[in-house]
Structure 1
Amino acid sequence: MDGTVTKVNPATAPRDARIRVSSLTFAYARRPVLQDVSFGLESGAIGLLGPNGSGKTTLLRCLLGQVPLPAGKVEVAGLDMASQARRARARLGWMPERGGVIPGMSGVGLVAYLGELSGLPSRDAMQRAHEVLHYVGLADERYRKCEDYSQGMKQRLKLAQALVHDPAWLFLDEPTSGLDPRGRVAILELIRDLAWNKGLGVILSTHLLADVESVCREILVLREGRLLARQDVDGNAREPRQVFEVEGFGDEDAFAAGLQRLEAQVTHQNRLWLVTLDLDRLGHPEKDEQGGYRAEVGTGAILEIAAETGFALRRLRRRPVTLAEEFYHLVEG
C-alpha cells in the first residue's frame, strides 16, 4: 500500500465541504428519535458516541438523505439535503455496518459498479476501483468473488466502495465490527490516514471507545436523541477531582505532610506518587473555554509544596482522563 488515492475530478469538486445540521427532529411512528439536534462540522475525524437507542444510526441516515426530514435542516457543501439530496450525497461516502456485498461479483467489479451508480463513466469507475482497492490492500484479491472474502477483507471492500467516487466526507458505522486485533488495527490505520493525511472528513460511529481515541480528535455524544456534548477527545478533564503523577526525591515525610494541607489523597505505585486533588478546594479555579479545569492549578499547588519542603521533582503531570471515563460520566451523569 503506497497511500496513493487520486482525485476523480478536483476541478469541479466544491470547495465548501462543511456539514450543517439545524434543529433536526425525527420520529418513527411518533416515537421521537432525534430532538432538536444542531451542530456544524468543518473537517477532521469526529466520533459519534451514545448508548444503544440514542439516535446515532438515525442521525447518519438523516445526514445521508436516506429518510425524509420533517423538521430541521441538513446541509452538505452548501446543499440542502431536503431539496438537493442527489448532489449532496455525491460528497458523501457511506460504510454501513452490515451489507455491502453482492454475491457473484468480484471485488473490483462491485466497486466499479458502485462508482457508476455514483455518476462516474464506466471507464473512470473501473480505473478508480483499481486505485481504491490497491489503497485499502485488496489489489491481489480484486478479482475474487467478494462473498469468498474474509470478514476483514469485506470491511476493506466496503471502505473502497465508500471511497470510489472521491467523497469529501466518510460516514463509518462500526467499521471494525467482527475483526480480529490485526484487522482492526489495519482498518483504523486506513481511517486515520484518510482523516489526518488525505484531508477527508470522517464521522465514526462505534461502541469501541478505543477506536475513537485512536482516530478522532473530537466527539459528539447523543443521549435520548439529544446532542448531549461536543468536545475534544484530548480535552481537559471536567471533574474537579483530578489525579497527578509525581516522582522525585528528598524529604518524603515533609512532602507528604504538605500534601495533606491541600487535603490531597496520596497513593504509591513504586516510586510514583498518585496525588488526587479537589481543584475546587484550591480556590475555585478558572476553567478553560471548553469547561475543563486547567492542569496548572493542581501542578502549581504541588510545586509550591515541593519547593517549601525541598522535595526535588523528576515528574509532575496530570494523569490523562480516558475517553471511557469522560463518556460514562456524560451519559450517566
Structure 2
Amino acid sequence: MKEVANTLRSAKRILMSLHRQPDGDSIGSTLAVAVGLRRLGCQVTVASPDPVPHAYDFLPGVETILSWRDVAVGQFDLVALYDCADERRTGAPRPLREYAPKILNVDHHATNSRFGDVVFVDPVAAASAELANRTLELLGVTVDRDLALLLYVGLETDTGGFRYASTTPESHRLAARFLDAGIDPGEVSELVYERQSVGGLRLLGLALDSLRVRPDLSLAYFVLGDDAFAEAGATAQDAETIGIVDYARRLEGIEVAALLRSDGPGEVKLSLRSKGQVNVAELASRVGGGGHERAAGATIMGDLAKAEEVLLSLLAGR
C-alpha cells in the first residue's frame, strides 16, 4: 500500500474510472480517493462507462463524473483504478495505456487479472472502500464527513449491510469510525435502498414470476428478457438497485442463486450468488467473468436460451 500511495503522490494528472454498471463500492472508493487527491493539489478526472445509479446520486463528487466519451487520450500521467477486476470492466473506448503511460490497479476481487504496472489486490478486504481508506491514511488525508460518507457507502453496500460472510471485525471497526465522523446509518440506508422506482418494483414482480428452481443442482434463478423491462418500464439499473438475484438466494435448501437478463443485442448478463459451499467466482471465470466466492458475474454472448444452457451446464459440472 505504500507503493500505491507513492504512485498516486508522484502523479499530477490522474484519470480514475468506475467499472461498468457501477455499484456503491466502485463509486464510493473511487470518489473518496479522487476527492482526497484533489485536496493534495492533484488534477483528477473520474470517468464512467455508464450513468451513476439514482441510488447514489447524493454522494459528494458525483456531479464531477464524466462519460468516457468526454475524456481525451494522452492527457494524464496515471490511470488509477479501484474495484475493477479487469481492464475491460472500465468500459473505456480505447486501451487504458493510450490515456496514460502508467496504470495503478487496487482491488479486493480474488479474480483480478492483475493488469497494470502497480497492482495491489487484497481478497480479505470486504470492500475496495477499505483499501481506499488505507490509501487516504497513507496520503495523510483526514477522513471528514464527506469522505466518511463515500467510504461507508462502499463498505455497507459491498457487505450487503454487513450481512455477507466477507464482513470482518475490521469492517465493523471502520464503520464505527465513519459513524464517529458524522454518518447517519439510517439516513444512508434510506437513500440507498428506499428510493426504488415504480418500474423497479414491477420488474421485481415479473422476475418473481419467472422463478425457476432446480433442486437437483441446488439452484434457483430468474430470467428477464427485453420484454420484461419494456412491460415494467424499468432499466438495467433498476435490476441492479433492487437486488433481484438476492431473492432467489433466500430460498431454503438452495445453494446458488442466479439472474439472467438481457444486456444488449446478443448479450446476457449473468449474476451469481452463493451461500458459501459453491465458489461462484470460479464458475463465472469459466465463461470470462469473475468476482467473489459468494458473488460473481459474467457476460454471456447469445440469447437467453443459450445463456440458460450455459448456466445449467456450469452448475451440473461443478
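See the values below:
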{"item": "Value 1.7, calculated as distance in nm of label points 7 Å out along Cα→Cβ at positions 56 and 112, assigned to which of 1, 2", "result": "2"}
{"item": "Structure responsible for 55, 42, 36, with Cα extents along the principal axes in Å calculated and labels 1, 2 on offer", "result": "2"}
{"item": "Given 12.8 for mean count of other Cβ atoms within 10 Å over residues 24-31, calculated: source structure among 1, 2", "result": "1"}
{"item": "At a computed 18 (relative contact order in percent (Cα under 8 Å, 6 or more apart)), which of 1, 2", "result": "1"}
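Every read-out reported here was derived from the displayed coordinates using simple, explicitly stated rules and does not represent laboratory data. Just so it is clear, the structure is predicted and the values come from calculations on it, not from any experiment. Cβ atoms are built from the backbone, for glycine too; each structure is taken alone.
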